[in-house]
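Please go over the structures that come below.
The numbers here are math on the coordinates, done by the rules we state, and not lab data. Because the structure is predicted, anything quoted here is derived from the model rather than measured. Cβ atoms are built from the backbone, for glycine too; each structure is taken alone.
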Structure 1
Amino acid sequence: MTSLGVNFLQHYLRTVSSEVPYQIAELCADRGITDVIICPGSRSAPLALAFLRSKRFTCRTFSDERSAAFVAVGMAQQTSRTVVLICTSGSAGYNFAPAVAEAFYQQIPLLVLTADRPREWVDQLDGQTIRQSNLYGSHVKKSIDIPQGDGHPDTSWFSNRSVNEAISLADAMPRGPVHINIPFREPLYPSKESTNNGGSHSVRTIIPISSNRILDETQWETLVKTISQFRKILVVPGQYEDPGLVQVIQSFQRSHPWAFAGDILSNFHSLQFYCRRADTYLGQLSEEDLASLQPELLITFGKSLVAKNLKLFLRKNPAVAHWHIHEEGVPADTFQSLTISINTSPRYFFEELAKRLKTPVSGTYADVWSRYESKAEGAVTSFFRDHHDGEFAFLQKVMSSLPDSCNLHLANSMSVRYANHIGLMSQQKGIRVFSNRGTSGIDGCTSTALGHALASSAPNVLITGDQAFFYDRNAFWHNYLVPNLFVVVLNNHGGIIFNMIDGPAGLPEAEEFFVTRQALNAKPLATEFGLAYFDGAKASLQEFFKAERQAKILEFETTQKLNTSIFEAFRKHIKKTYEA
């Protein structure tokens, strides 16, 4: 090869395997990203080294890509900042997919960097080589392929512009994951003589200037005029977490006593007037009772509801008008009644609306909801006074003993449903509730809680079932101390959710193929990973919630038959309360 050819090749390799990764790292640092999750791999070595040598990031490594991605989801959710996620080529990136989908539907910002093989080797039976372009389909805000370096200035310009765009897009409303796929040629590792330690590159940073959506006076006049036509106004918050909004709603409701109803995921439990038990009683009311609760104007915001009975009620008893408040994007028509989409933040909406509403709505309609709520409150209290066995009653004790100012994580299936029926009280205002209800899967509940624990010094309490817990056991396969993680495992050796659903409950195949019996318990796992283990039948909750050197597991073992019968008794108890 001629000297010219050698020089071109050296420049080519430097451009692809050195300059691009360091430019990405520097851009991320300049844009305020601080947390990076790295999954070990060879093809991704240039990326990993660029972030590690920058000294401007907190980098952590996890071997299981599926768990790692959910850790990133938890960290980004806790910090409200974009987290970088890095993996090697091949199937590694596919293992990010469940968490990427969760981040997409929960609007959590992730910058997903997948290393790739050179384009010409795709479909040529080369190791760890798959079709990685647009790997996550429509579950990312955008997927970007960085071009293979050719030494042309336009290639460098395109890469810089694309990465700037990706970082901005992840953080733009509605926030979410963005994927960058980057091909690397060998050599992948710097030579021993290399002095490139990162942090020395000057890169172009494109800073976006954004503004909150503000409604003009004409729009406000229309909304206020419309509100004056209705007397039965219901506000239903979906999954949401904003302490500032809670304070605004508290102030708003003093002058405008509208009805507010939802579930535990709204984080409105500190509000005395909030009807948190709607899901408990709506499924037990007569048609006449339900008609008295039908709204004329429905106002919603936030993400999904776990309260199925509330969703069904609003679909079967649609409001005359339904407004949904959201900052950006296309609104979901969850209740099949949407009439107006309001592009602004819920906090701004209620702050400004309070200034403009001159004549308050009568509190009569809100009082109707409050009467049903009060009756449910008494019924739930009396039920647990008479029923002390099973995981439902055990969880009620756990939730009443939670540490102040903790993050409460609810795994999917029965855990989140149990917790919703039990509820949090107004005096537990320091507790923030989280759950992977974007896709409602059990696959990363523990890892997400771990991500929160790594990003926060607050206690993080996860309530999970045995299926979700053992499915995500690799959440504990890492080298980091998390003394602020407390995991409560409700182990009935298979789960009871399919005993509660009319379809599979009566099938002869249900026990083996739906319920999926398993004989595991958490003690061997705790020993394997060096975690503190507590037997829920014997342990003191006060002792369990004391922080120690490592995470703790509290396991309460029962049977499916017992828990199914107890929950059926709970349903009958509620129904009887409203029939009296």
Structure 2
Amino acid sequence: MISVAKSVYISQLRAVVALLLFGLCCSVSFGATERSARVVFSELILSDETDQAALLEELSSYGDPEIAGIYEAWRTGGILTLAEGDDVRLLQFTDEQWTLVMTGEAVKLSEVEVEAAEKTRASRSVRKQMKSLLDTLGLKAADPAVRIDSAIKMGRSLKPEFVPALEARLEVEPSAEVRDAIREALAISLLENGDQEQKLASVEELAGLKSGASRGFIEKVLEVEVSAGRAEGRLAIESMTALRKIEEHMNFMEFLSSFFRGFSTGSVLLIVSFGLAITFGLMGIINMAHGEFVAIGGYTTYMVQTFFINTWGLSSEAFGWYFVISLPLSFLVAAGFGLLLEKSIIRFLYRRPLESLLCTWGISMVMQQCFRLIFGAANVQVNNPTWLMGNLSFGGFNMSYTRLFIMFIALVVVLLTWLLLRKTNLGLHIRAVMQNRGMASSLGIPVARVNSMTFALGCGLAALGGSVLSQIGNVGPLMGQQYIVDSFMVVVIGSVGNLLGAGLSAMGIGLVDQLLQPALGPVMGKITVFFVIILFLQWRPGGLFPARSRSLDD
């Protein structure tokens, strides 16, 4: 029994000791994390020469961007030492106020205290060591994007003193994307500062990374090798191989980029042309003011943005919601205006294409002048919300969040339009009126109301296109004019009144346009697209899905 009790006592004692050790370790680790860069810098300013080396070594492990600001103030005499008995406070004047260097906390000082304080400056030896520390400060920043930018700048500077810092950071860097940037920077730096073997390894490394930024540096190495009579040497051969691989990769990336831009351009055309396909294809109205309804969407988005800025501010979290609000609001504003226009003017122009063309052309000029009178002749600025900024990277290929969102909106427009036309009574009435207006009226369908709702729907879709266009282009009185011709081409090629054909032709025109521009240029690319469209219509005058009737089949 005694031995059992003794063993239990020993086990309990060991548990207590383990808990104490664990608590001690936690307190040490927590104490280490509480020691910020500001605390270390404060100790550095107050230390003597014997302790400065250790404190500088400790400070070099931080990537806090505030270090640069504190050092600049210290270097120029902007740090004040205020002694209060045994307590010494370090003060820095930033943003129109005095702050404590150790904590960044704002404090109020009287003129007497400021006059009693002493200026302190960094010594020459500390300034020399701080310069190298600041040069590599970005490599330790918390933001991976900052670390990537810092590595790129250090590599392209070709300074040999950055090589050890890049090598040291590569060993501890947790992010794969940042590691690739450091490897690229290190390889570029070694092309200038390394020996023959290091240059060869660097060329192979850059070829594996398919680094477009390194082409000029590799070409310089190749020129040196050729001028030295080593054109058949291994380094020259590997340099030519690397340049070929990088060029092939960049051409492929350019093709993917053009393909992506084509899809996004086609998505914009799809949103804009769907409204025109309804008003022109389903109603027989040639609406030359369709581009101005696009501008209504852009200006509505601008006004919503202005309201959010005036109410909550540009840097507030609420500002990011302005675009979400502006999308349905743009649709409703343009649909309401289109409804009013249809009841007052358009309803007298059905089945009269020439009169509708001239009348809506005059309406478009009136609307453009109204835009100039209200908003001015110059373009207005619409900012992207923060959640649409940046790119989605995939295998080295970057896709803009803004254009991805536009493609998503186009998909939503297609889905909702299809559901409206195929799954609702309004859609059934629209299709009935399109096929036979007289028969639909005899069956009790309110043709006049269906016409009004259909025209309003087409105008609302045009404004929705203008709202998304505000995120990638300018908002001005003529913003819709550059899309009106392309929209008519989309409707004609896709077959008049066929929404599926309009969607396919919008994507086709967008892709062909963007794929031809890198090779032919913007002007010749557009001319070539028009020429291809003319040839297509010569081959299929009815478009992709021509309407068939019994008389035509006979």
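Of the structures 1, 2, report the one carrying the highest value of percent of Cα pairs over 34 Å apart.
Values: 1: 47; 2: 62.
Structure 2 comes out on top.
A value of -12000 was computed for helix-only ellipticity at 222 nm (-39500 (n - 2.57) for each DSSP H run of 4 or more, over all residues; to 500); which of 1, 2 is the source structure? Numbers along the way, then the final one.
Details: 1: -12000; 2: -23000.
Attributed to the structure labelled 1.
Tell me which structure, out of 1, 2, gives 1.8 once distance in nm of label points 7 Å out along Cα→Cβ at positions 310 and 342 is calculated. Numbers along the way, then the final one.
On the way: 1: 1.8; 2: 3.2.
It traces back to 1.
Could you tell me which structure in 1, 2 was used to calculate mean count of other Cβ atoms within 10 Å over residues 110-117 as 27.1?
Numbers: 1: 27.1; 2: 11.4.
The value was obtained from structure 1.
When mean count of other Cβ atoms within 10 Å over residues 286-293 is calculated for each of the structures 1, 2, which structure yields the highest value?
2
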